[in-house]
Structure formats: C-alpha cells, structure tokens
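Please treat every number below as a calculation from the coordinates, not as lab data. Owing to the predicted nature of the structure, the values given are computational and were not obtained by experimental measurement.
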Structure 1
Amino acid sequence: MGAVNRDLEGRTSNKAEEIAQQRYGREFGDLPASLQMQTWMEAENEMKNQLASERDFIYDGMRENRRNGTGETLWDRLELDRRLGK
C-alpha cells in the first residue's frame, strides 16, 4: 500500500503545483501557508474525484464484460498480461 500512497501523494503534489501556477502565478512552495493549505486541500479533492471516476470506469467495464458473456474481467486480462510479462 505504500507505493499507492506515494503515487497519490505525488499526483496530489503535481496538482497542487498546477493550481498554484494557474491561480497565483507562483510555485506552491512560494505561497503563504494558508494558501498552501487551501491549494493542497483543493488538489486532494480533485484527486479524490479523479480516482473515483477511474474506479467507476474499471467497475463499469467489468460489469459490461459479464453482461456480454465474455466471462473475462479486467482482472483476468491484467493477470494474463502480468504472466506474459507485459
């Protein structure tokens, strides 16, 4: 789970930098502490929404595969790719 948390933190950090540049024309680290906190919280919210959308997309695909009778799920394909070294 550590790698997932580092990835999420990295994505949130990149989003916070992007928001700081767009909104204030400055790097995140150059913002006053109060704006850093506000910007970071906004970035976390955007990442939370993005991850929820990604999760929904995956689950919708899995449900669609089951409805189509293919029996293959995303997890089946990922496992096959892993075993084939892709």
Structure 2
Amino acid sequence: MKLTKEGRGQALVIDHLHDQWNERMSATKLRMKTDSEASTAKVMKSMEQKEEKAEKKNAKAREKLTNKLEKKEEKLETVLGENQNR
C-alpha cells in the first residue's frame, strides 16, 4: 500500500515536471520564432537599403555618363561645323 502511494506521488511529480518542461519548451520555441522573424526582417530591411543605395549610385553614374556623352557630342558637332565652314 505504501509503495502504491509512493509510486502515485512520484508519477504526479514526474507529470508536474513534464508539464513545466512543456511550458518552458513552448516559451522557448515562441521566443526563437519571434527572434528569427525579427532577424529576418532586419536582414531584409538592410538588403533593401543596400539595393536603394546601389540604385541611387547607379543612377548618378548613368547621369554623369549621359552628361559627359552629351558634352562630347556637342564638341564633335562644333568641330564638324568648324570643319565645314573652312
């Protein structure tokens, strides 16, 4: 009889510890998921910012090259005009 009571007591303790472990595991999983989502969002934002920065840099470079090309075309037209006048 005493062993039966002791066995039930141990089973209750084990069940209680198992329930506590399940709660902690659930909390840990939720925290890991939240951290993972936050980390992913941070990386995505960083990537978007880098892409925007690269786009701006490329746009400026294109504009510079276009302006340079237009100036060279103007010089060429000027030189061709002078050559025709001779």
Structure 3
Amino acid sequence: MKLSYRACQSETGDVVYEQAASVKFCCVEMCRRWNVLIGFGVVGHDRSTSCEVNLSIPRPQANGCTLAEVVPVAFCPWCGEAVETCRRK
C-alpha cells in the first residue's frame, strides 16, 4: 500500500499532515476498511499531527463518550503488505 502526504503549518504554528493523493491499496479489504477502521492520521479528520497510517479503535468512556484509540500500523492487517507513506513537497 502506498500513500502520499503533504506537510503544512497550521494557524497555531504546528506542523500538520494531510493526504496528498489517492491511496494505492494493497488489497480489497484495506480499500473497504479505509476511513472506517483504518486511515491516515486520525480517521475522520483531513489534517492530523500524525503522519502515519493508523488503526482507530473506539473506546467507551465512563461519561458515555467514546474516544478513538489510535495505533500506527506498518503492515496491512489483512494481506501483510508494507504500508508506505511518501512525503510530497
């Protein structure tokens, strides 16, 4: 799997990353789960301070809210191919 990203500076001065092109998926299951269970940065957000592909696991909290536990992945959980992120300028 291959994903291109771009680094930008946010209004607060922090470096944030955003997906720069379409993803080249390694398998059908990765394509099906993209932006649902797995995605670039934090699932559901266009920009992130994480430039990794992450697995997002919902964790219920005592107050009734749900937080996303974010775990970086280096290999596709379904087919085992390496996840490659490439910076574009």
Item checked: Label whose coordinates, when Cα Rg over 2.2 N^0.38 Å is calculated, return 1.14 (choices 1, 2, 3) -> 3
Next item on the list: Have a look at 1, 2, 3 and say which one yields -37500 for helix-only ellipticity at 222 nm (-39500 (n - 2.57) for each DSSP H run of 4 or more, over all residues; to 500), as calculated.
Entry: 2
